[in-house]
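Please go over the structures that come below.
Coordinate-derived values only; no laboratory data. Just so you know, these numbers come straight off a predicted model, no measurement behind them.
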Structure 1
Amino acid sequence: MNPGSAIQLHEHVTVVVDEAAASELQLADYYRYTYANKPDWQGI
């Protein structure tokens, strides 16, 4: 498990992970929630 807080807070970053790779994430549900509820300032 690697912390991703630095890239999560950057306004110009895109991380692409397929479901097979994401299945190894310990916090996959958190990352899905974060993506679904991303702030408007990201403009994505």
Structure 2
Amino acid sequence: MSRTILVVDDVPTNVKLLADLLAAKGYRVATAASGKEALARIE
């Protein structure tokens, strides 16, 4: 079973870096650019 991690940051470069690193470790990655968007994604 693959775990999912939500990466939240308003700097797109940071989101891409973290998402790429986590994906390489086998995690499924969801992203959001703000706290509001993150809350909407986890509902």
Computed -14500 for helix-only ellipticity at 222 nm (-39500 (n - 2.57) for each DSSP H run of 4 or more, over all residues; to 500) - originating structure among 1, 2: 2
As an exercise: P(r) over Cα pairs in 5 Å bins from 0, in percent, calculated from one structure in 1, 2, equals 5, 18, 32, 28, 13, 4. Which structure is it? 1
